[in-house]
Structure 1
């Protein structure tokens, strides 16, 4: 390798607006030490919610002060190795989920943090960590069963479209919530049993009229009124898993005045549960292997958003695109 420097995107300051918080820097390219690999990133997955909250200083378990590196998921190839690396060869395709490693042209990490895959394609980024989060949230937090009614909000998004398919594979009736005709079409292709376009139908009315017994499991990514409506329509013993709240990521938190949540949950023995992948790391390897197998055996469809983004300079636009809700599937940047 002749490269002496490389570029990466960093958070230069804390700011409510992601684009205003970041900048591109060029730094020396270090060679891998013992047990490490040097990876040339080819594609980076956009995690707009986490990216934005991190730049706002609102991720309590991290608590970083600028400047700090950005990006989590990336897929690329091994271009150099340190001593005592046994399981990799130059040219191997790998996926990584190391915080701070995703939004750079290169990254040096411990070899045991890289996962070998067949090919460095953007589809892989829809499975790891996005798909892994969907699987673990549904099974470990949502206690997903079969023959239940499962509702997925933001169902045509990167995480949502995987959650829809996993719930169907488990033998459930799946409701998908989305906001455009293009997303309706995607969810039809994925086998959703009932698709609700919240721009043309009233979510609360549909749920009350068509599902009077309530919803057994909700995979909730949106927040605000959608969250309230889903809570109000939980079944007896229903579980709502909070996977995110995209409606508030780029905005100030909404202050609400209403009856406390236990009034909604107590009489139904229902529950609201939070999911955050770092608290469920033990389940990641098995979930990853199972998802890859489903994908490679054509039992799981992967949707990468058709809007193309190229280079580190396009990452703020990609984040904005995701937060706007315009995407169908995973938003990916080619580096």
Structure 2
């Protein structure tokens, strides 16, 4: 007898086995984007193989891997970060400056970044699905978040067209809110009856991460020895709520402190969160010798190749790897105009053709 639940379990095990990591099932939207970039890898590899028939499979794989990594870095810096950080922060940390590699800059990830870069307070209560309808899109379905955690069955829907529906649903629908509160699915039903907020707080405590006020001070926002000191970053209502949980402002956990801050300018982050994210990305961009803009005969790209990589956008990658004809010009901006896929700049792989 057909049992939908058993099919979901079987599919879940299949995805887990193929990916070799149970986190591949955490959320269908993550699985969909992972799939899009695997498709992008295969698309580029196929074209490079046709351009350079003398290349070995290993050569094709390594060159493709380098190109896709560069695409992700370029999109992250130029499309994602300007949506997360206010333009003043981008400027303050030199993220909009002309690139210059600094071999003395430590590009390692500092511990606090693993806490502050968790935007779990942005997770919506439902996963939306959308379909293309002419030059516009319509929502075609919705599933509660608690029903899709660790359940990848949605990506298999309609002969794997679920990946298209999920990706379009993410592009069409706005994030409902960005604040200190998390929906019930994330708070109490993540992968069973797990509280995701509690996990984020627990990570900081297990790793011995200093309290929020320490990082606030390091970011030049002043120490918070009294509750009133928080008024420059938090509303009075939020401070009142924090006082119900913490005996002293210096006890506030880092994750709790940053997600409860008032957002800075047009960003999705508060002042301390913006500071730490800006600093970390500046360190990576300036000090990583494998950064895609680094001019290095072994790890870098030619000027022609770099020019082509800088033509890449997330909208174009989605156009190339989904069954769609339109995408937002700037996928991370809900106010962005939707363009015909033919309008996006194309990466010309002829720049990788052997002489």
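Hey, relative contact order in percent (Cα under 8 Å, 6 or more apart) derived from one of 1, 2 reads 24; which structure? Don't skip to the answer; put the middle values down first.
On the way: 1: 18; 2: 24.
Traced to structure 2.
Using semi-axes √(5λ) of the Cα gyration tensor in Å, for residues 155-258 alone as the calculated read-out, with 35, 16, 13 as its value, let me know the right label among 1, 2. Let's see the in-between values first.
Details: 1: 21, 17, 14; 2: 35, 16, 13.
Computing semi-axes √(5λ) of the Cα gyration tensor in Å, for residues 155-258 alone on every structure in 1, 2 gives 35, 16, 13 only for 2.
Where is mean count of other Cβ atoms within 10 Å over residues 147-154 largest, in which of 1, 2? Mind showing how you got there, number by number?
Details: 1: 24.4; 2: 20.2.
Across 1, 2, mean count of other Cβ atoms within 10 Å over residues 147-154 peaks for 1.
From which structure (1, 2) was log10 I(q)/I(0) by the Debye sum over Cα atoms at q = 0.06, 0.08, 0.15 Å⁻¹ calculated, if the value obtained is -0.26, -0.47, -1.47?
On the way: 1: -0.22, -0.38, -1.25; 2: -0.26, -0.47, -1.47.
Value -0.26, -0.47, -1.47 for log10 I(q)/I(0) by the Debye sum over Cα atoms at q = 0.06, 0.08, 0.15 Å⁻¹ corresponds to 2 out of 1, 2.
Among the shown structures 1, 2, from which was the value -6500 of helix-only ellipticity at 222 nm (-39500 (n - 2.57) for each DSSP H run of 4 or more, over all residues; to 500) calculated? If you can, show how the numbers build up before the last one.
Details: 1: -6500; 2: -13000.
The value was obtained from structure 1.
Since every read-out is calculated from the coordinates, none of them should be taken as a lab result. Note that this is a predicted model, so its numbers are computed, not measured. Cβ atoms are built from the backbone, for glycine too; each structure is taken alone.
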